[in-house]
Each structure stands twice: as structure tokens, then as C-alpha cells.
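See the structures that follow.
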Structure I
Amino acid sequence: MDRPQRDSVGIDEYRRLTGYMSVGLAVLTCAKGSHTAAITVDSYMSVSWDPPTMAASVYSGSRMMEALGTARRYTLSVLSADQQDTAEWLGTPGQPIYGLLSQIPTEQTALGEVAIAGCLAYFTVVIAQQTEIATHTLVSGPVVDQGERNVEGTPLQRFHRSYGTFTDRH
């Protein structure tokens, strides 16, 4: 089997073409000492319904990955369409770790984890496996807590660097 050369696919063109993928946005949070680390993610998925399992992709050299390296679990808050400011703030590189969530409404889950208030749903995942793939690490494991929050909202989506949503939830 022939393996393509790394340079055979241009990075800029790849980035442009993957912009055609409409993706939902979520915030990944985890404990980092006495603080909470947080980052906007668009590369996450449900791996299995039985047993409930999720995965998220995080840049391996990031402060978030450093926090995940010592965390036991993380919480993924699926953002609603009215949370674009939250997605942009937590998706901006170089944000401070301390005070990062001070201006964003949060809530504690039943397990004491931090979820973004007003999100559509949240999932708390026990970190069972970390797999490095290229420049990112896939962090996966079983879902141990979940909940629905904004039952009337629609998901925040990104398409070609623009934000939007569906017009109707049903």
C-alpha cells in the first residue's frame, strides 16, 4: 500500500476544504489543581452508545493537554447558538488559565465538574485512553454523567469560519 507523502496535500488547501464541514462547537473543561482549564473544541464525537463512550481531540502541545494529562475526567458542554461569544473567547490561543471562566456562566454537574451554563447538553468522561495522532491527542473514555440543559436551544455550528445554527430543533 502506498503511503502519501506529507507534502502531497497542501495544509492551506486542506484547511480551506475542511471548512466545508459543518461542525458543532463545544467547550471542554477539566480540573487543573484548584482551577478549571477550558477550551473550545470542534473535534469531538460519540464513539459508542453501548457503552456510552466519547472522544475529543486536543492539540498535544497545548496547556489544555497539559491539564488533561493529570486530570481524571473532563466535561464536554455542547454549546447553543447564543453562546458564540463563549466559543470565541475560549477558542482564542494564549488565553490565561487563571480567571479564564470568570466572565462565563458555569454550573456544577452532579459529580462536581464544571459545565457551561445554558449549554444544550453536557457529558462527563473518565479519561481512559490518550492516543497521539499527528499533532493532536485523542482523549477518550466512558461517559459517567450527562445532562440536558437548554431544551429550547439549537446547536452552535461553524462553517467556513462563520457561525450559525439550524432554524428549528425538530
Structure II
Amino acid sequence: MPIAENFPEGLKPIGKIKHEDGENFHYVWGPGRSDAEAFSNDDVKAAYSARNEEQVPLGVSGTMVAVDWDSCVADGACIEACPVQVFQWYRTEKDVPAVNVTNETFAGTGSSVKEERKDYTDKADPIREHDCIWCMACVSVCPPQAIKVDQSNLEAHEKASGTYQQLGSGQANPHAHD
């Protein structure tokens, strides 16, 4: 079950993942889904068991570059394909359960090398969502189709953060890069 084509419709922000630059952050959208690929993947289930961590629905990390963490099986193809290193294995920077990542601040110093994930509980996080060049390489290589890249979702991000302004035609949005 790939990430919803109409993401983020029907979901709401359940937390933020902040960049330590103090300016950039991305939302985590929920609720998560326990019927997605990560819950039926033997490698992922075994990794959670080995860590004695409960596998729970996590939701979608990011808005314009969105990774459905419930579908993500830690393949790493997105990390390998991204020419501007939008993604990092979040556990290589902070080795905590994914359910505890919302409202954390990251430096973006985690690994952007496919083979360097901690294990199959690790998730590709779009910590540098703001650097995306919209090439769609990550979308095309993700085996479970867990990624959606859509610039127009900036509106959903701005509405959630209270910075959205309805403008007349032809006017630029002054908050488009906030």
C-alpha cells in the first residue's frame, strides 16, 4: 500500500522534526497505519524484535518530501538516489525508537549512505526537505512506494504552521521559503 496519492489529505500534524539551524523543520503527519509494508516485512519485524521495541504506526515524515514511515522498509534506495542528500538515516544521528523522534531536533549529521542504516528499524528521514530539487529520483526507486514529492504540499505545511496567506493571482507568497 503506497503512500496516499492525495497526501496529506485526511491526516494532521502529530509532531515536528526540527533542524538545528533553528529555521527549518518538517511535520510528522498521522495517524499512522499498521496495515502498511513495514508491518509485514520479515526483516523489519525481526529488527524490532531484536531491539525489544514495539512496532507501532508512525505516520508520514515530511510534507513536500514525504516518507510514509509505516511503508518504509529501510531499503535505502532513496538515500542512494538523492543527488542533494535530503535524507538521512535518523538512527545514525540519534539512536532512539522512531515513535520518540517527533519534536526532536537533528543536526542532519546522520548517514546518507544506503548501507549505513543501523538496522531495519531505521527510517529515511527528509531532514533537509528544504534542499530538495524536485528531481523525483527518490520516488522512482522506492520499492514500497513510500515517498511522495510534491511542491504543492507547501500549502499544507504553511497552513499547519500558521504562515499560509491567501494571495490574489499573480502575487508571490512572501512566506514560500520560510
Where does the value 1.3 come from, among I, II, when distance in nm of label points 7 Å out along Cα→Cβ at positions 42 and 162 is the thing being computed? I
Assuming 13.3, 38 is Rg and Dmax of the Cα atoms in Å, for residues 18-81 alone as calculated from a single structure, say which of I, II it is. II
Starting from the value 3, 14, 21, 22, 21, 14, 4: which structure in I, II was P(r) over Cα pairs in 5 Å bins from 0, in percent, for residues 74-137 alone calculated from? I
A value of 1.3 was derived for distance in nm of label points 7 Å out along Cα→Cβ at positions 66 and 130; which structure in I, II was it taken from? I
The value 1.7 for distance in nm of label points 7 Å out along Cα→Cβ at positions 26 and 106, derived from one of I, II, belongs to structure I
Determine which structure produced the value 27, 16, 15 for semi-axes √(5λ) of the Cα gyration tensor in Å, calculated from the coordinates; the candidates are I, II. II
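Values quoted throughout were computed directly from the atomic coordinates according to the rules given, and no laboratory measurement underlies them. Everything quoted here is computed from the prediction, not taken from an experiment. Cβ atoms are built from the backbone, for glycine too; each structure is taken alone.
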